[in-house]
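What follows are several structures.
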Structure P
């Protein structure tokens, strides 16, 4: 994300070079465009690089803070929200009188986490019981019992075990088994031959050894332990699927009976495991990657107990390091933030602590956030925007000439059942069963993880909770959930530059409107489109329509494959396809909704900018920002989102109204010939 500017007035520059000169009614000067011209780099023409044109000066004047790997609209707003939450938590910390149960737990969690002297005094001592259990692992049964105990406490080792909706029977919960057990982000860090992979592997081994030495191991024992960890994890990585392969939802759905699971993994005693984590009534499971569990089964029979003990000790300290004494915190930061992401400086403790509390008691904290910062008027306006976007989407589906009547009927039925959630849950989470004490930060973390784990695992056999949220209210993000067919917009994102109650409609449609359109489009992207109106993984397309859709998406994959950001590293168009389709659809639907909102009237000119210009400026400024090279390398390998620069540029290069708004013509860098453009939704 990046920005610049020049020395003469922007309005004159834009009107003179790209648009007809229009006169505005006398009342319009009091309206606000919601666009800050000081952010623009007007040495660049919009048709050459719209991202740089809109954001260049902002990026130049707002370098990435040393405590972050990236900076821009999203991280800045997240940082602003941390300040707001900090005020709430400091207010609770100052309370010495009686508090209700949630506020008391938030306060004690916070005070314990902020007690640096206490953390230094305790070191890793609060984990002594866990390490004692690991030290007694002498064989396969001991190891599985230990792994189960950790899973009950919310710490996954070796593989992932969870309870969530059954993607082919969305009215019920099911047990899911998925690949896991790695300390690095994805398989190619272990088996890849690139210099980046080799460098990270070497540094990872050093990091594991350092953490084991902090637990008291001799240099020789720590080195041997690190070798064991890397050996086990490399074998797991060899049998793991890549990020692109994991996007194929059908391929991750392999339902097996308990007998079939036992046949796949005879070395795993599932009866003992399920009993240890208190999960009952499991008749069948959905195995995401059967070949991975075959490898787990092999390792359980071949890896020495001493190596498993090293592996378990490492994953325990890896999961809890941020809540221990300074030596553990700094070593964890050194590898995962500094080496892997290029971060220069650790965040202040209060930011790290509030992030943890938001993850563990997010609805209790979010309730206080909403009371203080989220107005009913903002929720009402968002309701209207969502309604307008849904109406525009219906018209777009009805107008798709590549889609036949049978598939169109199913698409419209799915759209009609999309459920919006805005701001915060209708019913707040009950934290009565969560125990928070004033003993230690890491013990509060583990109790909170155990509380969360029990809550999620106990859903098996119960009705699906359609009102549950998967993001906390202060979160600066949004999501689409395919099994619930819902779009969710937490209060945290409903602020400028995404949503500006003081700005005119054009910018809001370009910003939060495109976000809304993005999330709706996820229901119709290459994977979301495989779920029906009830959220079931089911084909509702004719073969011809799916072929037409795939031809369009393959064309989009090639556009993003051609995007280069760091050295010779390209965007992976297949990994990012879902998000790219959502970006493309989001801007098109939001623009259509904005045009509908005008009811046939011409858009006003505000600050010398037409309505269409303000719409696209609002869209591009959402993606403002820059990312450190190290983090960008990691993201290009693992993140299903394209770099922000291309999220701004590529969708607009496919969209004729953008060409019309800024006079983009052949020869401009953003120009694509009409036959090369992609339009799906």
Structure Q
């Protein structure tokens, strides 16, 4: 994949675009012309291509384990092989129809009162199906050494509440298509002439839930979603719900928990009593069929894709069967697959070289904090302490999760998915009352992504992202620091973004800033909100600066720190011109390559409505327009589209 020995193929550059006006299209314009979005994809670029390549690697592993004739029951080989076989057996899935979920549908039919509804929601929660609300087990935000239950709003079939409540053209288009989809789903499930009426009932209940749901901009705020309650306190919020019975079904007896949206729970309880029981049976039946449609008949799977794939993201064709089933198997048995993946595809040398880049990033970050002109010495000291305490996880976990006791059959795809969901539910429940496992990973090694955990104060880079075009041990340092360096810097900066900065080095929600520092930080962040609010993705549809603030802070901080880290490395390796580009120019080309992506118009609109990340074009041009180092590297002058006056440039970390 490395064309010129340094990581970047200069033939991808569109020289008809000036880098000073639009660096995103300059760096990738020719590549985009040569690589139209495949029909089975909503977007296409560095992330999606590497994910596709990783799936090919997993397919190779799958073929290998499938050749194992004497695989022992419960072994990785048997479970991966039989889960996959059950999914690709379309003939059997078609013949079974709704039989795999009949016990759930029977339970729903037996509902006679609101108490039965709550019991059913609890049973569905156990196997990963949706209800009016959901639960998760995580560290207590204010006591990071223990686990606690978080309860949060849910119940919607469309990606965000705004689709139900707004009357702009896009919301109306999606809403009309969604109601049609619900009716088709119910028709395929045998509801006959009732299907359209039942679809209208579901939409009515979901609209009522949307009205009481917290807005996505507020959901980002960790302080607005932390309300610790005793069980008695939860009963005050929703007195008619038998919470002891609900948690008994889930397999726990909590003394306290965090209710993320108290107003939602109070209002949801009233809805349970205001709609007829038959309406709730219709709602739950429709949701269960939808939740498991990908594991049932080919017709239900295709109908699900027609809405969630084509309407929401503009994707023309479903992914081939092998990719769809592989993703399910990979999701249900992620660390079994991960262990095989690491042995085959992640050499120790890659980890060692990547760790060098990480070390340089931390050196640069500490120097950057020390030199901040807006932060007081007291807060700087605490920021450096948090930085030094940040744990670095690369490649794969030290200890693999087991799947002992999980039954996987070669003729029961939906059953396998349900049992895998219930297995993970029990795994999560077992955390309660145990010490926090600070070595745990929340992404598998074969995931092309990275993350920062506020509670664990760690940054995590799975093996699969430590490949070209993000990282290549043979590539030029400038390219690697611009690419994986900016990703590493991005994740470190999440620990210091508008939400991560509220947590200390132990992962506790604590106010460790002085009031004046926090105020200055928020003033600087306001510049980014204003900047991104102005970016337009389609006529009248803008990026949401508040929703994307955390990611925009991380992008700007990440590339700034990566640039500093590269300068530290360059002092040791010297300067040289390659392919006519200076080291600094190659650094920015490396960065642009990580965000190389083109999206379908429908996907872009959905993304702006729901995703805390900005579209790729603005993730390149936005941060770079604020960096004096970029202005200098490409001689950006007044009058150029990416030029910003020094006083107007956003700079935080």
Structure R
């Protein structure tokens, strides 16, 4: 196996793509089906975003032991002349399961479970969440060792990871032999890595130039079949990237949890796909490139069969999205070495009851990332309560408000009414985030809230779950525009969505979109955000770290501050009105025609100008009314008709 070195890059990949509006074609569009005598078919098996979903859950997750068993079956049954198995990142995630792994000696359970099934793995943002040392521990736990790929990262300033680069365990790209052919594989990760994870001194470079350089290196070495395994957070990002590249034959995307499937595919049969499998996208040279991805967890495996001609050109690409079912017998080795001991350890945590909830707690995506929810309120309240309880001890301000980013709330489930355990709090708050507090200016607080709203109506991890105030915003107003290449700099509108902010004691911070002059706001939050995570404008502010993790803050708040009882009165379904979206002004109103009305009279009454009657006529001409008639003559309207009139 040949490993290619990391390349530093100098340019920035600009813009974000939406899946809607991108050219998507079926395999027959632009991909010839005649392979010729020298055709070579490669089977690519892939998944992404396993995120430590190791244990089976009867409601959704079949578990990693069944996933490994099915992957081995598909590898054995692969129809191509060669087979490669890849994953596009987010291979582990802070959770109960990972916490158990971290507390023991030796390899992480994630590493043990996944050993022996992959040829290479891309690094995703969550693979850095707990710092470079844990990233290194995950990588070195694989037996046999495999390369972990990311061409746009520079590890020179992180000794533990640079040592793995020197050993060939981390690289920008690698070459895998499959079916007698050389297959080049390049990895890449989102340039937003420093803002959404904790890579510390790992340097992040722009994606496009780094990938192009790796393609050139592989091509120069005679490799003419190249796969990009990237973790850019949304398959739309990979689609946009493809349009700037040439020489990449297949792209495996990660981070978006997007479902691609065809009729008859077994992956998540009850859910709608965002696109067929694969998506065919035109690259910079006019070649159609298959782009593939899979939902997160160990629920599905993608299988793509790609045929190349003798020159390495793709002549056919077709595949399927395979569901991992509960009918698959778990892999015996993974069951014995991972599932059984991990289940026993987690059961002890889950048995520790700290309270009850009389209401279902909403932590599902996208809800937790687009709106106030009662679980988000609970989490934010726990930060504020913790900072309040410890203010005297630390000599820190008593917080007026608290902010928890939706991306830090990880259970992605609706927790039913009933017992709340320590395990529940770990599911909700698994990261190594600690509670911090500081006074910030009102202007900074305003910017922070604009940043928290900037991805709406789309879901973003930076969405702010709040405590201590109410926020009213205009979803139709311009969002804050920042660079998404890692530096978070303002690139356009500073944001005009925040309309009103009022503290619980009645203090007005923002009125009609303008900051009201006054003293600072005492903010409790987590150290990830205080360090500038999710592009919150807090990195230059000195916070007091209170020595309590956000998981412990939540557990303490439930068991002590709430006396073990989460009530529907305190935490109602729907978020309790802490964050309110203004309804858009209607473009038209309905006016019922009364005796003596004319279009001129209606225009004068409702628009203040009788000469605007043609606007009313235009809106209603030909529209069939309840009596079966329609407006065709501006001088002839009938009592009882309902006419559309422009809103003032």
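Throughout, read-outs are computed from the coordinates displayed, never taken from laboratory work. Since this is a predicted model, take the numbers as computed values, not measurements. Cβ atoms are built from the backbone, for glycine too; each structure is taken alone.
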With FRET efficiency 1/(1 + (r/R0)^6) of positions 96 and 304 (r between Cβ atoms, R0 = 35 Å, to 0.05) as the yardstick, tell me which of P, Q, R scores highest.
Q
Comparing distance in nm of label points 7 Å out along Cα→Cβ at positions 320 and 632 across P, Q, R, which structure shows the greatest value?
R
